[in-house]
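There are structures below to look over.
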Structure I
Amino acid sequence: MNFLASEPVAVACVAVLIAVIVPQVMLTVWFAWHLRRRSRGLISGDASRPESAHVPAEVVLCLRGADEQLPDVFRCLARQRHADWRLRVIVDSEVDPAWSVAQGMVESLGAEATWREAVIEPLAARPDTGSLKCAALRQALLSLAPQTRVVAVIDADAVPHETWLVSMVEECQRDGVGAVSGNRWYEPVADSLPGTVRRLWNAGAIVQMTAFGIPWGGALAVRREAMDGSGWIDVIRTSLCEDTSLAAPLARAGWQHRFVPGLIAVSDDDRIGAWPLTRWISRQLLTARLHHPLWPLVAVHGLITSAALAASCAVGLTAAWQGRTQAAAAVLLAVGVYEAVCVGLVIVIERAVAAAVAPAGRVLRPISISSLLWQTAMLPVTQAVYAIATLMAILARSVEWRGVVYDIVQRAGGAEVRRR
């Protein structure tokens, strides 16, 4: 009792850390349970319900620049087990490096590809509002084949499994489901500092995105009637991205978004610098700020966790310098326990993801002692980067994406982006 009365600031720090970590533990436990419950693996053969493999579908791939993984994306798309689908490729221009790659891959794959038709076309219009990616996607969505029932969107660096499309079409046929998506898991091949920070940040992000129902455009499929009924095509006319902006109109129209664990894409890319990584995280957060109703929760989490840790460390070190041993020990021990629990949560998340992607033939590396120590050391760095990126997203008035700068304009109905 004497300690509680004599060291109120230290006690407050410990209480805040407990209050911050408890929701994270609860969300992580829920996420692991959710993945186990939803994980049915990727569909083998022609699908568990054969009719799903014959539902007419279109896959849209929007390109600006030639990503290194792009040829692999085409090769894997060519092996999709779906029986009735078309490929639509919208390239920024005919002089874009991706144009020749796309044409060369479609021609080389030839008759072995499972698509009924592959169409490559340049971006026809460059509107002032909305991102160029959204303009390319709208171009495809406004000219779908009449028989198309499901539209799938894929990123240029997301290499799909051969049952990727049939899995999404299968899930889209469930009652009340208007859209399904996966997510991305980073497993940097060389465990560089920025790569490890991205991995740790993404581990927390995948939990938040699942809990808050935020779709991911790297593996996203939308039912035709949900797309038409929700007004999503009109929404992305002024949007920065297509995936986060889908959640609100889909919910308003009474449709569900379903996260499919088997669609998690594993990336071993380790080539990113510290500052580009911070800007990349900030842009991911900015999409939530612009388009998702639960952005305040994302922002509060990003700021409160880092502020609580920074304040606690300052209080603990100050107490140690002043010779208040008991207060310093209590606060710094609480910080240590907090960080240890966070490392444990990352392990839980990784094991849950490993089980989800195993049916697709992806085997995550086992966690070694050296890797665990390295991730533990990088955790405070990740938390600092997360705080900086969150502040950048909150304060952003413009954003650069793939060499194009967009200004953020506030309107009565919400924010929109305009190309400079």
Structure II
Amino acid sequence: MKKTYVLDTNVILHSAQALNSFEDNEVVIPMTVIEELDKFKRNQDELGRNTRQAIRQIDALRQKGSLAKGVKLDNSLNPRKCGSLRVMVSEGRLSGSSDMSVPDNRILNVAKMLMEHEKRPVIFITKDLNLRLKADALGIPVEDFECEQVNSDELYSGVLTIPATADLMDRFHRDGFLEIPKGVTLYPNEFVMFADKLNEHHTTVGWCRHGRIEVLPNGAGEHVGGITPRSLEQRMALLLLTDPEIQVVSLVGQAGSGKTLLALAAAVEQAVNNNLYERILVSRPIVPMGKDIGYMPGGKDEKLSVWMQPIYDNLEFLMQNGGKKDPQTVRRRLDDMRRYHQLELEALTYIRGRSIPRQFIIVDEAQNLTPHEVKTIVSRAGMGSKMILTGDPAQIDNPYLDASSNGLSYLVERFKPVELHGHITLKKSERSPLAAAAAANL
């Protein structure tokens, strides 16, 4: 049975493709949503781009017929399975105590009107948790916008544990590989932890390469860019980061697990020391934690220096080589890297539209990106480039995203069958005992 979906403003802000995401059902946009979109259309960020794209699509549909009566969408190759779109004006009021000057109440009122007059089921779609509570209290069926979402509780970790016997593990080391056991599903570049059934402390590790399980390369990932991994997971990450066949790597982990440091260590090793890439390009979304302090003075580089301070901190740590080098010497080396274009710090806003060949690209704090933004960024990689995305889905500062709908989680799940992709989840904080305690208990 066909349904009627009433969309909140934040659904369109989250994804410009939302209008085409409801198959052959009817999509209703309250006039209040159109009015709210008008406030975002001049923004130069992703919200503004989504707004402009959606408004252009609605205007194109207007040429086909009356939006008040409903117009067919072009969301299916089969015309009979296309949905429709309608724009409605709120009339009346929800209840005697409802303030109809509040935009959310006028949007809810449209859904309530449709429930009273439509024979088909009416469902209100919003990403606003508080608005979902209000809708439920009013008896309006309500759902989150789940397109481009993944199950964050079952996010691909990049490691699979397989019970094994001591004989099988000995054969694995002797032959250097094993065929994938029947009934076991492994993704390209996924790590395999063999655990002895009789001795839980007897384990060995391999990874899925070329359709089979192979032993880890001898010595690989054990000393990269001046650092030595502190855990097996960190060594796995460095293996992915330094493998030339793997062109996109995603690193997920809690604060202090070493995501950014490992990525920068691999970048310095390959781009600066070995000249495998022309330069290191580092970017991160400009999303403040808590209240912003306002506009920054200076040009682009001066503004970016504040947002990129965590990158400088990690690079200084790498180049100090255990505190043996003078801090001023290290800082001069970093300035030289920028001056000679070995290191480039860029805002994500300026990456759109670029083609970036032969560069080691690191996108830090990628959990604050939408799936569409991640697609835009990864598609910038040219021939010979490597793309690294790091982040923690538990630390999202973007008000329109959560652990299931952010671009980093979306990429991890959608790219896991791709041969060019490798992923690892870093579960342990290695920054300091205090940082580990904070991550575990706060």
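Matching task: 25.0 is the computed value of mean count of other Cβ atoms within 10 Å over residues 240-247. Pick the structure from I, II. Don't skip to the answer; put the middle values down first.
On the way: I: 25.0; II: 18.4.
Considering all the candidates, the number was obtained from I.
Consider the structures I, II: one of them gives -17000 for helix-only ellipticity at 222 nm (-39500 (n - 2.57) for each DSSP H run of 4 or more, over all residues; to 500) as calculated from the coordinates. Say which.
I
Among the shown structures I, II, from which was the value 12.2, 37 of Rg and Dmax of the Cα atoms in Å, for residues 200-247 alone calculated?
Numbers: I: 12.2, 37; II: 11.6, 35.
Among I, II, the structure yielding 12.2, 37 for Rg and Dmax of the Cα atoms in Å, for residues 200-247 alone is I.
Which of I, II yields -0.33, -0.57 for log10 I(q)/I(0) by the Debye sum over Cα atoms at q = 0.06, 0.08 Å⁻¹, as computed?
Working: I: -0.27, -0.46; II: -0.33, -0.57.
Label of the source structure: II.
One of I, II was used to calculate mean count of other Cβ atoms within 10 Å over residues 24-31, giving 21.0; which? Numbers along the way, then the final one.
Numbers: I: 17.0; II: 21.0.
Source structure for this number: II.
Out of I, II, which has the highest value for relative contact order in percent (Cα under 8 Å, 6 or more apart)?
Values: I: 21; II: 16.
If we compare relative contact order in percent (Cα under 8 Å, 6 or more apart) over I, II, the biggest value is for I.
Compute distance in nm of label points 7 Å out along Cα→Cβ at positions 176 and 256 for each of I, II and report the one that scores greatest. Mind showing how you got there, number by number?
On the way: I: 0.5; II: 4.1.
Result for distance in nm of label points 7 Å out along Cα→Cβ at positions 176 and 256 over I, II: largest is II.
Every read-out reported here was derived from the displayed coordinates using simple, explicitly stated rules and does not represent laboratory data. Just so you know, these numbers come straight off a predicted model, no measurement behind them. Cβ atoms are built from the backbone, for glycine too; each structure is taken alone.
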